[in-house]
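Next up: some structures, all given as structure tokens.
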Structure 1
Amino acid sequence: MKKILVTGGSGFIGSNLVNYLLKKNFFVINIDKLTYSSNKSKIRSKNYKFFKIDINDKKKLIRIIYKYNPKVIFNLAAETHVDRSIDSPDSFIHSNILGVFNILELLRFFKRKKKNIKLIHISTDEVYGDIKHKRSLEQDAFSPSSPYSASKASADHLVKSYVRTYKLNAIISNCCNNYGPYQFPEKLIPKMISNIINNKELPIYAKGLNSREWIYVVDHCKALFKLYLKGKAGQSYNIGSGKNLKNIEIVKKLLKIIKNKKIKIGKKTKIKFVKDRPGHDFRYALNSKKIKKLGWRPETNLDKGLKMTVEWYINNKKFLKSISKKYYEKRIGLKI
């Protein structure tokens, strides 16, 4: 049985990827330090091992790799919330830059031991910065706007430098906004779903006109698996649905879906425009033709994906109840 190591496998995308790989009969080793946003759900499988470890702990990672001998590492360990990066950028530097550096040094160590482990490094569309009209190509220059996106751009540059200098077998993916089960409610879609079903205001930055490209998380996982099978070392691949919507349009779609489910919308549940975050990019959009040449296509259209997501949160209210409200109800990201 082939073994795969996933860092950040208790995060939103990571936990969905772990479940996807287990269904494909891989043995999965999950490395996660379990931050505030981690999914604490238990996975009961004989083909799964979890270790609570920071990716900066090289000695422990070396012992695990020697023991399990994984053929590939999917690196999803990262701090991801832009607002938090504005308030506290230090944790983003620690995880997103130094953590990736440590993984790269780890792979360099094993390459000298004749173990050529493949790395799939998961990044973001935010490295390209504010895109007014076109769709970003993999060769476009980076122009990050927040400490979060800057930390991810820095990591991407590090990975590319190690591929060129040390001939590591590494691939970078840059994906658009994800949504789906197990997403922490500081992010737009789960926050709006939570607020709607709990009769709370729906805060939207500025006028809600910021445009984002959206992909259902399982489609993203399938794209990552395709990169494991067919991706070329040293290359970057954009992963997107090609579907952009304004934030206000997303919220209105969620309201409509919940109304159609005969769930009463409370009187307090109204859209409220709030002060924008500093340096807020207006639009992200990806050109994903490159990965499509490998045989991948997004399978879940936005309306279907949003309906499935709403249904999941309604049927899994204990997930939201298990999270302390102090981590996602208070407005952050306004420090300058």
Structure 2
Amino acid sequence: MFEIVFLGTSASAPSVQRGLSAQVVKHNEHRFLIDCGEGTQRQILTSGLGFKKLNKILITHGHLDHILGLAGLFSTFSRWETIEEVEIMAGKWALERIHDLLYGVRVLVPGKMDIEVKMTEIKPGVIFQEGDFSVTAIPVSHRGPDCYGFVFEEQARRPFLPEKADALGVPPGPLRGRLVKGETITLENGVQVTPEDVLGEETPGVKFIHIGDTGKTKDLVDAVRGADALVIEATYLKEEEAMAHQFAHLTAGMAAELAAEAGVKHLLLTHVSRRYRERDIKKEARAVFENTLVARDFDVYQIRRGECMKMETTSDD
């Protein structure tokens, strides 16, 4: 299960109701901040998330509305001493801009701060893997180089079937755990039990995808295929499709067409312009793909296999 907390859902500039791009994705004890628009640290506090364990930052691209909040965030980190190490993962061009932002204005001074900042250049492929899930970077087409989306995916698993274990006389406890790990065990009566005897058919893990700004969808179909939930921008409506192409953004309808073609289960639209009403964005998208929602600041969604459920409040793991 993954959980996403939307901290900023506006495109390019903030509005009264919407802050600039930022989301937190949670899985077990892990937290990933995706993008950090201006004012993100206040959104984090308002949401109730706090800064605990917020030590992995994924940046979709280097445009200012997606990175300006890093300066204030790191200033707060250094004052409150809540985190010892932070890793920023982004494309080469974005990292260069972030380095200038943090060190050029002397928010951070190397060698004089307790916090360690690690900057990791992203390349297409797996960028994080631990336990039962991974994060994969996929290239997207936007203005400028090194723009990425992120695929959060749990490993496929074979469910343990306790009724079969009971029938074979496998007692509850460590022996069952060994079977789940793929080991063959021997019972006290000498009978051998293999994982095949007590495990069901393999089921895919949850697949959740976050894509920031992009102007094309054809190159994303295979990457997002079958996702349980897709978060993607919807900066424009069809009436201004020419402008969307000019600035390498999507209309709500284009995002919905991607979701429909790729067999996505649920579509969550963000990065919306102040010029449109939310109901018009939703109407355009739902005409193509019914399972569409438009995210608002502080919305929280839990993504499970085939499900995308809106929660009332954030939940700490």
Structure 3
Amino acid sequence: MRAISLNQPGDFQWTNLPSANNPEVGEALVRIRTVGICGTDLHAFKGRQPFFSYPRILGHELGVEVLKTGPGVSNVVPGDLCAVNPYMACGQCISCRAGKSNCCISLKVLGVHTDGGMREEMILPAAHLYPSKLLSLEELALVETLGIGCHAVNRSQPKAGERALVIGAGPIGCTVMEFLRLKGIRFEVLDLSSERRSFSEKHMGAAAVHSTNESVLDQTPELPTLVFDCTGNKNSMQDAFSYVGAGGKLIFVGLFVGDVTFHDPDPFHRRELTILSSRNALPEEHQFILTEAEAGRINTKHWVSDLCPVDQMTDRFAGWTDPSNGILKAVVDWR
């Protein structure tokens, strides 16, 4: 069975794996059809991904077809096209017992802590498969990435009449915008890329877009009470404290390897800010996304700017790491 392994930063190699075995109780054998590429994969390619070791088979944003099911499986049948929850939680630790499997103490994410879906076939827990008869394989591969924004917005607990600022209009920023829009929260966007600012205004419903930090502060008479930093950039994350209005919340959706510092008296204490991290998503959020997407209330058809045949991925991947290439979302096609 063919697979693509990231042996070291910048070094993809085709490899052969043993054919997947018959699925056991509660499992399903699936054929990989589409694999979304996200910042986690791009950082791993550059050697800047935390919680990561090499060699690793990437791929956690998956659209799959069920080939065979093991005993006791009733939620999917052969032929089903499914999105995948790639977060393998223990179900027993303090966070799992509290219903927060997204930050399980021993969490293993496909393609990050354990080998993922950049292969022809694999066996997965059937409970992690979400079938849909309406969504395309490209849309199914984006369910996981949409979950990042869904969870971040849910963490912020927005209230009617609040205003938000989304810093970073890449794929993760767009997922945050999507769920702010669904909740009726007016939002603005800060990004250095004119293409991404234009995309946010045209397709995501941004009320205003800004190109510099100064424009946010100068043009906004009252600071937003919800600020989502989706950049994973240290300087941006530290600057973000200055953009949060009194009593507001700063939500870090992106992450980087290092320390974030802030001045305690102002803005933190003086404005009584709340700082939140947001990690992954919950199964019920994935189900919500499927429902909304099937009803047409979520539309990601404009997101995929490069549908790449798998045999071309190793040659094109390096180009996806350059934000100036104008690609919002790349999806690898295994069909």
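Quick look at the values:
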| item | result |
| --- | --- |
| Given 4.2 for distance in nm of label points 7 Å out along Cα→Cβ at positions 202 and 266, calculated: source structure among 1, 2, 3 | 3 |
| With semi-axes √(5λ) of the Cα gyration tensor in Å, for residues 162-249 alone derived as 34, 14, 11, matching label from 1, 2, 3 | 1 |
| When volume of the Cα convex hull per residue in Å³, for residues 74-233 alone is computed for each of 1, 2, 3, the largest belongs to | 2 |
| Read-out Cα extents along the principal axes in Å, computed value 71, 55, 35, structure in 1, 2, 3 | 2 |
| Given 43 for percent of Cα pairs over 23 Å apart, for residues 34-145 alone, calculated: source structure among 1, 2, 3 | 1 |
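Read-outs: derived from the displayed coordinates by stated rules, not from any lab. Just so it is clear, the model here is predicted, and its values are computed rather than measured. Cβ atoms are built from the backbone, for glycine too; each structure is taken alone.
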